[in-house]
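What follows draws every value from the coordinates through simple rules; no lab data is involved. None of these values were measured; they are calculated from a predicted model. Cβ atoms are built from the backbone, for glycine too; each structure is taken alone.
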Structure P
Amino acid sequence: MGIALMTATTQQLWAQYAATDSNYKGCFVGSTLFLLGNLATTNPPDFLQLNLGYRITGKDVITLEPKTWKYAWPNGIHPFANKAYGKPEEQFPGYVREYGVSVSYQRFLWRGVYAELNVMPTWQGFVNNNGQRIDKGFQVFNTYRVGYHIKLFKDRFFIQPSIAITHRAYHTELPDGFRQLDNKWSKFVIGEPGFHFGYNF
């Protein structure tokens, strides 16, 4: 990230776009650095995400994000700030596999600073420790994000470090064993880091 920041000029760091710019590109494709979690030797999330974005104006951006992942601990446990994450006594009796497509709206507030609302309906499959699917469910998972957009290499690429509040706004009832553990934790996680990247075209 330090190399990327050093290669960007002051003007490149200003992320608001104008359609009159000679290098203005209205579309982009990207993903998130969370993909590196797949390299974990313990509980890899088997995570995939593709970001497909369109700049409606220089300050307004809409993105579709198809994604899938699995997890074995309640979503209410902060994965970096709470020591309960990863403890055997908090682990589900299996795991949850989710598939969803989120829709996000970004609004640039000042230079590269943006706020984002991300709403994602997901379809859930509950799998026990024997690898058998025992139930299914549905969830609406929201993310409220503040971040900074950094243009790189004459705006061919960009990165977006951010911080977020995640919110499980709605979900169907979880099966026994999953429900009891999930009910112990908040529907919100505050201070979840993010790092998106993309290619403009």
Structure Q
Amino acid sequence: MTSRQITQAFDELVPDPKCELEYHSPYELLVAVILSAQCTDKRVNMVTRELFKTYNTPESMLTLSQQQLGKLIHSCGFYNSKSKAILEMSRDIIQKFDGVVPQTIEELTSLRGVGRKTANVVISEAFKGDAFAVDTHVLRVSNRLGLTKSDNPDKVEEDLKQFFPKSSWSRLHYQMVLFGRYKCKAQKPDCKDCPFQKICSYFLKQK
């Protein structure tokens, strides 16, 4: 299938792709994405609805100790490393960027605790830029569809950017995420009526 055919198929499968994390500012999104590592968006939203009532800026977040923040985000898992990352990232934003979340991949990844995936989500979602974030769903879907042969997120991002036009990157990211989350699951994917049966390695192997 061509990039155009695949894009059209995703437009039919996921016509209204949206980020499922709740946020009201680039900073809140940045915190939410850090919390979402190996955690469901639903759980993150439950935690941040309370957290952001009081701690929704780098300055207010830094009034918490790592132990205090860890208690507030405990149910998201890996609370020790996540609380440390959020506080260090908040400190970097204040010290390097006068308290304002930067808008480029280079500046975002200069923040401690922020990798390319997180930076790409913030660029595409909060700043409406062209970016292709690669999470576990995008990694799985793109490999099954033969769009890449790599398990390295950076290489997968590069392959996807070369295959699809820039204007479709951000939309396709969310379409792949939602497709992978609800239909093309890691275990027992729903292959019935899937338009990608002819190119999907998982489907062809089962067949």
Relative contact order in percent (Cα under 8 Å, 6 or more apart) computed as 19: which structure among P, Q?
Q
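With distance in nm of label points 7 Å out along Cα→Cβ at positions 29 and 181 computed per structure, which member of P, Q shows the largest figure? List each step's numbers first, then the result.
On the way: P: 3.7; Q: 1.5.
Top value of distance in nm of label points 7 Å out along Cα→Cβ at positions 29 and 181 goes to structure P.
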When you work out distance in nm of label points 7 Å out along Cα→Cβ at positions 133 and 165 for each of the structures P, Q, which one comes out largest?
P
Of the structures labelled P, Q, which one yields 31, 21, 15 when Cα extents along the principal axes in Å, for residues 53-100 alone is computed from its coordinates?
Q
Of the structures labelled P, Q, which one yields -16000 when helix-only ellipticity at 222 nm (-39500 (n - 2.57) for each DSSP H run of 4 or more, over all residues; to 500) is computed from its coordinates?
Q
